[in-house]
Structure P
Amino acid sequence: MRLGEIWRHPVKSLQGESMTAAWIETDGVEGDRVWAIRDTGTMKVLTARRERRLLLAAARLDSAGEPELRLPDGSEVRGTGPETDAALSSWLGRPVVLVHSDQETPAVGEFFDDPTDESSAVIEWTMPSGRFVDAYPLHVLTTASLRAGAAAFPSGTWDVRRFRPNLVVEVDGEGWVEDQWCGRMLRVGEARLMVTEACARCTMVTRAQPGLDSDVDMYRTVARHHAGTFGVWASVDTPGRIEVGDVLDLG
């Protein structure tokens, strides 16, 4: 097994950035999901479950760790403050601010009871403190699972961006390989990760993104063939540097 891709998403629900190397901190990839857009009217952190337009913008971090955002019209804003907040508010048509996870109490997340029906009941939960992650610090996905999804639904576009993983692992074989990793230690580069549980999917995987059309059958396929989960969550046992091409070992 080798590490094929590393991703971080500096701003929750915006497009992220692919990396050749990264530092795994105790609570995830350095710079991953440390920023979010908060609606100043409802005081809720926005996600693409409710505000699907977020996936049309992108974020990366500069060398100083400050966010650089590219909006759907091609304009760019850098850093935080009134100028960034005004640009985001104008784009979304409501007053919003860009906030850092250090400045926020644990955020409340929402998902639809039926991920294919936005008129279904909305269920809320409290995200972990420290970052704007849904459950655990890291999301790991294998190329075998991507192949399994494509075999079950060949007309779907099984682009990793739909699933927003942090680590994409290149493996041989077929099927949902990473399911067997739960409860085991995964070593990659200098880091040791504890694989905790399967990642339950939601309406996010159906959303349109640049180059990807909206497709509710992506979720229906995962629900029908794999009980609605795709990839696995992991926590960090030992921080360290990782790099694309690193060999992975299971303990």
Structure Q
Amino acid sequence: MADPKLGLQLIVYGGRQDDDLRGVLEEVAEVGYDGVEIGANFVDEGGVDLVKGALDATGLELAGLHAGYASYTDPEWLGRAIDFCKGCGCEYLMCSGVSDRESLQGYLDSALTFNAVGEQCMEAGLVFCYHNHAWEFESFDGTKGIHALINATKPDLVKLCIDVYWVHIGGEDPAEFIARYHDRTGYYHFKDGWEGKFIELGEGEVDLVSAREAAMKLDPAWITCEQDRTELEPKESIAKSLAYLHELGF
């Protein structure tokens, strides 16, 4: 079993990555990450050249591309995203959100979209993953949205980007969630904090030790650190989180 690569979601840079991608990636590489995950705004004309140039210059890989639900309902955008990922050597596409988070039907309708997107990604040699937050754990007549969505999607077409922080905030145990959906795990976000607060890995209340043990049983390709906001300078923040990932045994 190979060790997973360690990635960084660039959201922690608060938007600087949009104007100074090369400079941000230089910092990420200097700290010691293997790759980065970026947002949908890079899927534009010239995006491949911009991103691949920055990756090649820093020796980093593109771990994943992350976009919202609306993007994946646009066939033209999806085609560009697939071409972008193939051009940048990226295997994973992540989606956050469903058509209607206030109803169970919203999850079921979105499952149809995700199955179609997943099939198109698989045909292109890519992996489509759904990224959870906490709100998917709300129940509708005893059925949680996240479980309904997973049950309504095809395991070979729709994998999961499991965000262990949001599973915890949603009221479930991240390690148990990973084990329950062992055939759906495709990608992981390691995040820490408590409700209403994001903090560097190892400084919050999320049981990252057990999450790591559960994930490692499934031979993960990437463990990606995601911290939505930080009170530190981003470079200091990502260095602290990477040091903790190493303490965990990654």
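Given 12.5 as the derived value for mean count of other Cβ atoms within 10 Å over residues 74-81, which of the supplied structures P, Q does it correspond to?
Of the options listed, only P reproduces it.
Which structure, out of P, Q, was Rg/Rh (Cα atoms, Kirkwood Rh), for residues 42-169 alone derived from, given a value of 0.98?
Details: P: 0.98; Q: 1.01.
Considering all the candidates, the number was obtained from P.
Taking helix-only ellipticity at 222 nm (-39500 (n - 2.57) for each DSSP H run of 4 or more, over all residues; to 500) from the coordinates of each of P, Q, which one would give -4000?
This figure was derived from P.
Going by relative contact order in percent (Cα under 8 Å, 6 or more apart), which of structures P, Q comes out largest? Please report the intermediate quantities before stating the final value.
Values: P: 25; Q: 21.
The maximum falls on structure P.
Here, each number is a calculation from the coordinates, and none is a lab measurement. Note that the coordinates shown come from a computational prediction; the quantities given were computed from them, not determined experimentally. Cβ atoms are built from the backbone, for glycine too; each structure is taken alone.
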